[in-house]
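Dropping the structures in below, format is structure tokens.
Here, each number is a calculation from the coordinates, and none is a lab measurement. Note that the structure is a prediction, hence the values are computed from the model and not measured.
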Structure I
Amino acid sequence: MAAMRPTNKRKRRRKVVRQKVCRLCENKIAHIDFKDVELLRRYQTEAGKILPCRITGNCFKHQKMLSAAIKRARVLALVP
């Protein structure tokens, strides 16, 4: 017969994940301006990549507006 595994089972605790809140909805921002460079830089990495909504907690509507504003600002060389 094959060797049996030890029977000491560990209980795994689930990590409690809080629902992230859209900061733009919280501040009641209806439109994201591509000229607002400080806001756009907060949602980018050092390399200039757009952070996904699962990290930032943005809702779908604001994430779409944010990515469009960042892409417009890139064309005008306001952000990397």
Structure II
Amino acid sequence: MPFVYIIYSTKVNKYYVGACTNLERRLYEHNIGHSTFTSTGIPWELRYTESFNTLAEAKKRESEIKKMKSRSYIEKLIAQQ
């Protein structure tokens, strides 16, 4: 099942928004440094998820969240879940 997810790093005090089909594997990859962008923030904590029927829908939602360019928007999403 495709997901949009938001992870948070206390180390760098940042959120990361992504989309994937295997959430457990993707979070593992972030926490072993597989992704260059997130490797400096290890450990990452899962804070938010939304599930979708298709990966295309998940990627569209990921793009919508990223276009907001707003930490407060992300924190409101997390608080509503």
Structure III
Amino acid sequence: MDNIPEKPANAFRIVLNLEYPESRMDNVLLAALRGQDENLELKSISRSGLKDLFMNKKVMIKGQRAKSNSGLAKGSTYVDILGF
């Protein structure tokens, strides 16, 4: 069973389910955000808007600040975006 990290207060969580590893998190996250319908503000986020979230340390994986160029492993990754 997956070890699901606790979701921070005032954060939007999206789960990335990957069939294979990805070399850059930003591209995968942008596509996932645009494909979801739970948070319309994040659904329409621009590439530069997403970059700002990373620069302002608002994107978290397992309670750690994520970097836009972080790689992602195969399987489920729980991403929390603070302030949403």
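Quick notes
- At a computed 20.9, 71 (Rg and Dmax of the Cα atoms in Å), which of I, II, III: I
- Structure (I, II, III) behind the derived value -7500 of helix-only ellipticity at 222 nm (-39500 (n - 2.57) for each DSSP H run of 4 or more, over all residues; to 500): III
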